[in-house]
Structure I
Amino acid sequence: MKKRELSFREIWNMSFGFLGIQFGFALQNANTSRIFETLGAMIDDIPILWIAAPVTGLIVQPIVGYFSDRTWTRLGRRRPYFLFGAILASVSLVLMPNSPTLWIAAMMLWIMDASINISMEPFRAFVGDNLPNHQRTQGFAMQSFFIGVGAVVGSILPYVFTNWFGISNVAGPGEIPDSVKWSYYVGAVAFITAVGWTVFTSREYTPTELTAFEESEPEITTTPPPPDVEGKLRKAGLMTGSVGVILTFILWGSNLEKELYILSLGLTILGALFLAALWIRRNKKEVGFTTIMVDLIGMPTAMKQLAWVQFFSWFALFSMWIYTTQAVTGHIYGASDPTSGRYNEGADWVTLLFGVYNGVAALVAFLLPVIARKISRRGTHFLALCIGGCGLISVFFITNPSLLLLSMIGVGIAWASILSMPYAMLSGSLPASKMGYYMGVFNFFIVLPQIVAATVLGYLVSRFFDHQPVYALIVGGGAMILAGLLCLRVNDLTDPVLSSRLSIRDSL
C-alpha cells in the first residue's frame with residue numbers, strides 16, 4: 001500500500017487552517033511589544049515579558065504531539081486539536097488588547113500562545129501523515145504560502161484601520177489604540193474560520209492505514225534507540241542538571257540580571273526530568289513520560305543536525321520580533337514616547353514592514369521547491385538564510401524608512417524557507433508512528449533559542465549596547481547567517497538531488 005498523491009485542491013484545503021493560525025501569530029508578533037510598552041513596560045523588561053510564549057510552546061507542543069499520535073475520534077487524529085486550539089485562541093485574541101494592566105497582558109499572552117500551539121503543532125504532522133514523501137516539500141510550501149498571506153493581513157491591519165478607515169492609532173497613557181483592538185477582533189474571526197475550513201474539508205488516514213503504509217514501504221533510516229537507555233538518561237540528566245546548577249551559582253555570585261536565571265533553572269529542571277525518567281524505568285514502569293524522555297535522547301541524526309540550524313534561525317527571528325518596533329522608532333524615527341504621534345507612526349510602519357516580509361514569504365514559498373530540485377533542500381535553505389541575515393543587519397545602516405522594505409524582502413525569503421525546508425528535510429527521517437511527537441520535540445529548537453534570546457538580549461542591550469535595540473538586530477542577522485552555514489552539514493538522505501549525487505559518486 002502507498003499513500004495516494006493528493007491534488008492541488010486537497011493540499012490547499014489541508015493547509016488553509018494555517019491562514020488563521022498565522023493571522024493570530026502575526027498580530028502577536030507585531031503588536032505585543034507595543035501593548036507591553038503602552039501598559040508601562042520598560043524596553044529592558046520587554047524580553048522577559050515575552051518569555052511566556054516560548055515556554056508555553058516548549059511544554060505544550062511535545063505533549064500535544066505525543067497524544068495526537070495516539071488519538072482517533074470522529075474528527076480524526078490531528079483535527080480535534082486544530083479545532084480546540086482555534087476556539088481558545090480566538091477568545092484570547094479578543095481579550096488580549098483589552099488587558100487593563102501589564103501583568104494581565106503578560107498572562108493573556110501566555111494563554112493565547114498556548115492556544116495557538118495546540119492548533120499549530122499537529123499541522124506539521126498532518127502533512128507527514130497525509131502526503132507521500134515526494135509531495136511533502138510542496139505540502140510544507142503550501143503551509144508557508146498561507147502563513148505568509150495570513151501574516152501579511154494580520155501585520156498590516158493596524159496600519160490599514162488607521163490610514164484607510166480613519167480609526168485612531170493613538171490613545172491615552174495605559175490605553176491600547178482602537179486600531180490595534182479592531183485588528184485583534186478581526187484576527188479572532190479569521191482564526192476560527194480558517195481552521196474550521198481545514199477541519200471540515202480534509203480527511204485523515206486511520207491508524208490501521210498508517211500502519212499498513214509503514215509495513216509496505218521501506219523503513220526510513222532513523223537513529224535507533226540508544227543501546228544503553230538507562231546510561232544515556234543518567235548521563236543526560238547529570239550533565240544537563242550540573243550545567244544548570246553551576247550556571248545558577250555563577251549568576252547568583254555575579255549579581256547579574258534575574259532574567260538569566262530562567263535559562264539556568266530551565267537546564268536544572270531538564271536534568272531532573274531525565275533523572276526522574278531513569279528512576280521510573282528502573283522501577284519497571286513504562287509511562288508516556290518515560291517514552292517522551294527516551295525518544296528525546298534517541299532523535300534521528302538529521303533531526304540533531306537540524307536542531308542547530310533551527311536554534312540560530314529562531315534566535316534571529318525572535319530578536320527581530322522583540323526589537324524591531326523599538327529599533328525603528330528609536331533609531332530611524334527618533335521617538336521613544338509610546339503616546340507620541342511620531343512613535344506610533346513608526347510603530348505602524350513596522351506592522352507594514354512585517355506584512356511585507358510575510359508577503360514576500362508567500363510569493364517565494366512556491367519558488368523554493370523549484371530551487372530545491374536544482375540545488376537541494378539544504379542548499380536552498382543555506383542561500384535563503386544568508387539573504388535574510390544580511391537583511392536584518394542592513395537595518396542599522398538605513399536612515400530612510402522606505403529603504404527598510406529592502407531589508408524585509410531579504411527577511412521574507414529566509415522566513416519562507418524557515419517555514420518549509422527544515423520540515424521537508426525532517427519528515428523524511430521520522431517514523432509515522434512518532435511523527436507528531438518528534439514534530440513537537442522539534443519545536444524545542446524553536447523555543448529554546450527564544451528563551452535564550454529573551455533572557456540574553458535584554459542583558460546585551462542594556463550592558464553592552466547602551467540601551468540601543470538596533471544592535472540586537474545585528475546580533476540576530478549574524479545568527480541567521482551562522483544557521484545557513486550549519487545547514488550545509490545536514491544529512492538529508494531523502495532529498496532526491498543529494499541522493500542522485502551520492503549515486504553518481506558511488507558509481508565512480
Structure II
Amino acid sequence: MAPHSRASCLASTTTIVFVFLVVFTCLVASCYSLRPLRRLYKQQQSPKPSSTSNGVYWFDSQKLDHFDPLNNFTWSQRYTVNVSSQWKPNDPIFIFLSGEADMTFFIFQEVQPMNWASQLGAMYISIEHRFYGESQPLGDLHTNNLQYLTSQQALEDAAYFINWFNSTNPWGPSARWIVFGCSYSGALSAWFRLKYPNLVLGSVAPSGPVNATMNYTGFLQQFSRSATPECVSAVRQTTVIIESLLNNGSNGLAVLSAAFNSCSPLTQDDIYTFLNQIVGVVGASDQMSNPPLWLLNQTCSILTSGDDYLSQFYKAYVFNLEFPLGAENITIPSSYPCTDYTESALIASLQDTGPGNDGRAWWWQSCVEFGWFQGSYPPESPFPYFPVDPQYKWCEQVFGIPGLQPDTEATNTNYGGYGLSASNVMFTNGLYDPWHLLSITQAEKQVSAVTYEAGHCGTMIASSGIDPPSLTLARQTVFKFISQLLE
C-alpha cells in the first residue's frame with residue numbers, strides 16, 4: 001500500500017493545531033485539505049477596498065522586520081473584507097487574526113464573529129498570518145527566513161495594517177476596531193490589546209493559550225476528565241495491551257505493525273514516533289468536541305464498541321484523521337493507506353522548506369517561542385508512556401540549529417502568561433478542551449472570562465439546535481461584551 005499521504009501530520013501531533021493549532025493537535029492545513037466555506041479570489045486592482053467591497057486583497061506594503069529601522073523590505077499580505085453597503089465611517093470594524101494555517105482554514109471559526117458584525121453593523125476583516133497560507137514574505141520556509149516568523153512580528157503586522165487601513169480611508173483615527181482570534185490567534189488577539197490599546201477597543205480571545213511551557217503534560221491528561229469513565233477504561237486497557245506488546249520484542253512489534261497498518265515493520269527506533277502519532281491523534285479528540293457532531297463522543301463510541309481494543313483504537317485513529325471535526329455518520333474506510341511511523345519520515349516532512357508547509361512554520365514557533373510539547377505520563381494520562389524530551393531534539397534536527405529550544409520564560413515575561421495585564425479582553429474556554437488549562441478561565445481585574453461545556457473555540461463556530469446552555473450563555477456573554485465596548 002502507498003505510504004500515508006499526510007506525512008506532515010506527524011509533526012503536528014505534538015503541537016496545537018493546532019493549528020492547536022489546530023489546531024488542533026493535527027488540525028492544521030498541512031494535514032487536511034478542508035473545503036472552503038466561501039469562495040476566495042485575489043483582487044488584482046487596488047489593494048484597498050472601497051467601503052462596499054467584499055473579497056480578497058493584498059496589502060503590498062507590509063514590512064518584513066518591524067524592529068529594524070534599516071530594513072525597508074516589504075511583502076504582500078493577504079486579507080479579506082466583508083462589508084455591507086449600509087456600512088458608514090463611524091461604524092465599527094472587526095478584525096480576525098488568522099493563526100497557524102492558511103486563512104481559509106479558519107472560516108468555520110469565524111461564523112459567530114461574522115454574525116455579530118452583521119448584527120452590529122461592523123465591517124469584517126480577516127488577515128493572514130505571515131509565513132502561513134499564501135502570505136509568504138520571502139518565498140520559502142528556509143531556516144534563515146524563519147527568523148522573521150514570531151508572534152511579535154505578527155502582532156506588528158496587524159498594527160501596521162490597521163494604521164495603514166485607517167490612513168487610507170476617511171474615518172482615520174475615529175475608527176473603532178475590535179480584534180478577534182481563536183486558539184493561538186486567540187492568544188494573539190489578547191496580546192494585541194495588551195500591546196496596542198490605542199488601536200482597538202478590546203479583544204475577544206477564545207481558547208487562547210497565553211502561558212508558554214516546555215512540557216505540556218496536561219494535554220493528554222485532560223482526556224481522563226473529558227471522556228466518560230467507560231471510554232477512559234477502554235483506553236487504559238488498550239494501553240496495557242500496547243505496552244505488553246512493546247515489551248515482547250520483535251513479535252510484539254510485528255503485531256502492532258499489522259494492527260496499526262504500518263508501511264514498514266516497526267522497529268525499536270520507531271516506538272517513540274509511533275506512540276506520539278497514534279496517541280496524539282486519538283488523544284486530541286476532546287479538543288474539537290463541539291456540537292453538533294461531538295467528536296469525543298464519536299471517538300469514544302469506537303473505542304468502546306467491543307473487546308478488540310487494538311482494532312478499535314486504530315479505527316478511532318483513522319476516524320480522527322478522516323473526520324477531524326466529526327462526521328454525521330461514522331464510516332471508516334475499509335481499506336486505508338498505511339502510515340509511515342518512522343522518525344525519518346517525521347523529520348523529512350518538517351524539513352520541507354516549500355511555501356505552504358504550515359507544519360514546519362508552526363514547529364518553528366513551537367521551538368522558538370511556545371514549547372507546548374506533549375508527552376504522556378501515566379497514570380494521569382490514560383495513554384501509553386512516552387516522555388516529551390525527544391521532541392526537544394527534533395528542533396535541532398529540523399532546523400539545523402544546535403541547542404535550539406523555546407525561550408518560554410521570555411515569552412511569558414513579554415506577554416505576562418496567566419497574569420496578562422490588559423483591559424477589555426474577553427476569554428472564552430471550553431472545559432473539554434485541553435488548551436483551556438493554558439488559558440485564562442477566571443475573570444480578574446479588567447480581563448473577563450467565561451467557560452462552557454464543549455471544546456475548542458466553541459463560541460466562534462455556528463450554533464446548533466443541541467448546544468449546551470453554557471455554550472449559548474457564553475456566546476451571549478461575548479455579544480454583550482462587544483456591544484458594551486461600542487456604546
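Nothing in this text is a laboratory measurement; each read-out follows from the coordinates by a stated rule. Small disclaimer: the values here were computed from a predicted structure and weren't measured. Cβ atoms are built from the backbone, for glycine too; each structure is taken alone.
Assuming -10500 is helix-only ellipticity at 222 nm (-39500 (n - 2.57) for each DSSP H run of 4 or more, over all residues; to 500) as calculated from a single structure, say which of I, II it is. Label of the source structure: II. 15.1 is what came out when mean count of other Cβ atoms within 10 Å over residues 98-105 was calculated for one structure; which of I, II is it? Here the read-out was taken from I. Using FRET efficiency 1/(1 + (r/R0)^6) of positions 66 and 314 (r between Cβ atoms, R0 = 41 Å, to 0.05) for the comparison, can you identify which of I, II gives the largest number? By FRET efficiency 1/(1 + (r/R0)^6) of positions 66 and 314 (r between Cβ atoms, R0 = 41 Å, to 0.05), the leading structure of I, II is I.
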